[in-house]
Structure P
């Protein structure tokens with residue numbers, strides 16, 4: 001566990017001498033970039049939801065982030081997110097889990113999250129449903145689709161979406177809201193656009209084959225590509241490093257082949 005002095009030094013190294021001001025400025029800059037991307041695409045700013053991603057950010061800084069207006073936050077690891085949720089209970093934060101979820105973490109996630117953006121198996125759907133029924137609540141979910149074809153990515157394949165979504169009706173505590181994807185890792189802008197367009201095509205196909213299934217929103221785009229994603233129709237963008245600064249560790253969670261044991 002970090003000692004208080006070590007934690008203060010880490011926060012200062014990442015956020016400067018005035019972390020609250022840094023967060024406020026970064027948040028405002030991202031908002032401006034979203035507004036500009038919306039304008040280029042002929043969309044209203046209100047058509048895009050910004051989901052700040054606080055993974056690897058200490059709870060002390062997350063508390064400051066809530067104070068500057070970030071009241072819905074994304075996390076990719078349940079254990080870390082659960083700890084932050086408990087520490088910040090009094091602030092009324094809503095939590096969205098955006099990373100791959102191991103089946104043995106389903107119950108833990110249900111205890112605090114209001115949204116799950118990485119649903120990729122019916123077995124997991126069943127376990128979540130059981131925990132939700134026991135807790136007497138529901139959960140908003142996005143189905144994760146692998147639009148890049150990379151083996152290192154989680155998510156169902158685009159041609160599996162119709163059958164997968166049709167089965168979700170067996171789990172009424174899950175409330176489908178949309179589809180989520182990650183663009184190709186280290187791709188060109190055109191390769192990224194192709195991934196986002198594939199997700200658009202999946203949504204359009206579902207609208208025809210399963211109208212009323214609830215799959216309306218597209219969650220796509222992160223710090224490196226959220227402006228392109230907005231131009232290609234993103235309804236939700238998940239932005240971490242542009243708000244919270246460069247992460248101190250390599251990111252192997254969304255691309256599990258990059259790091260062992262992640």
Structure Q
């Protein structure tokens with residue numbers, strides 16, 4: 001008896017599949033490693049050059065250690081969400097191996113050519129909905145489904161292909177993406193605030209702003225980095241919160 005192949009073994013898309021189909025990355029999965037480094041590097045700088053000094057400044061009740069613990073915990077949380085976003089099936093619609101025969105019609109000018117109506121109307125819960133035919137996947141895409149040219153797959157509730165996670169954002173990983181950008185925004189704000197606190201404490205030692213910056217240039221560098229990143233991930237958080245609040249993204253995706 002011939003062994004039946006699993007779907008991932010005959011996959012035609014551009015995805016990178018590991019662990020027997022349990023992990024599905026996009027074709028630009030290396031972007032995930034870049035994002036990992038962009039998150040970890042500033043946190044390491046913060047812990048070594050800022051957090052370590054805050055331990056000595058706040059010895060009571062181990063408050064300085066608490067700052068480091070919160071930083072590490074937030075970072076691990078963000079990295080875990082990043083991994084889940086990039087490694088989960090975003091909602092790929094399996095393509096047909098053959099065209100839907102019941103839908104085709106012959107072109108009179110080319111008898112051997114199959115012609116498919118690019119748009120057809122179907123009924124969903126008694127409501128007529130127009131769906132488009134995907135020539136690559138040889139199927140009529142479900143509503144709010146789009147074909148990603150980079151992954152070469154049709155994805156349900158396709159939002160976008162995120163270059164920072166190297167994966168499509170769709171029905172099955174949207175929740176991870178949303179909580180990832182939310183958590184990343186919180187991490188940026190937290191590290192920025194703690195770095196600013198350290199600079200202010202240095203200034204209380206009768207130092208000017210310039211002297212405080214010279215005493216801890218790493219704090220200023222981390223603050224600048226977090227400020228820039230916060231506008232990016234914070235903006236994404238606000239935008240996707242608006243989409244959810246206006247019901248443009250189904251709450252079931254969260």
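Readers should treat all values here as calculations from the given coordinates under stated rules, not as data from a laboratory. Just so it is clear, the structure is predicted and the values come from calculations on it, not from any experiment. Cβ atoms are built from the backbone, for glycine too; each structure is taken alone.
Computing P(r) over Cα pairs in 10 Å bins from 0, in percent, for residues 67-186 alone gives 13, 45, 32, 10, 0 for which of P, Q? Value 13, 45, 32, 10, 0 for P(r) over Cα pairs in 10 Å bins from 0, in percent, for residues 67-186 alone corresponds to P out of P, Q.
When mean count of other Cβ atoms within 10 Å over residues 83-90 is calculated for each of structures P, Q, structure Q gives the greatest result. Looking across P, Q, the calculation of mean count of other Cβ atoms within 10 Å over residues 11-18 that yields 16.5 traces back to Q.
Work out which structure the value 3.5 belongs to, where distance in nm of label points 7 Å out along Cα→Cβ at positions 75 and 163 was derived from one of P, Q.
The structure behind it is P.
Looking at structures P, Q, which one was helix-only ellipticity at 222 nm (-39500 (n - 2.57) for each DSSP H run of 4 or more, over all residues; to 500) calculated from, given that it came out as -15500? Traced to structure Q.
Which of P, Q yields 50, 19, 15 for semi-axes √(5λ) of the Cα gyration tensor in Å, as computed? Source structure for this number: Q.
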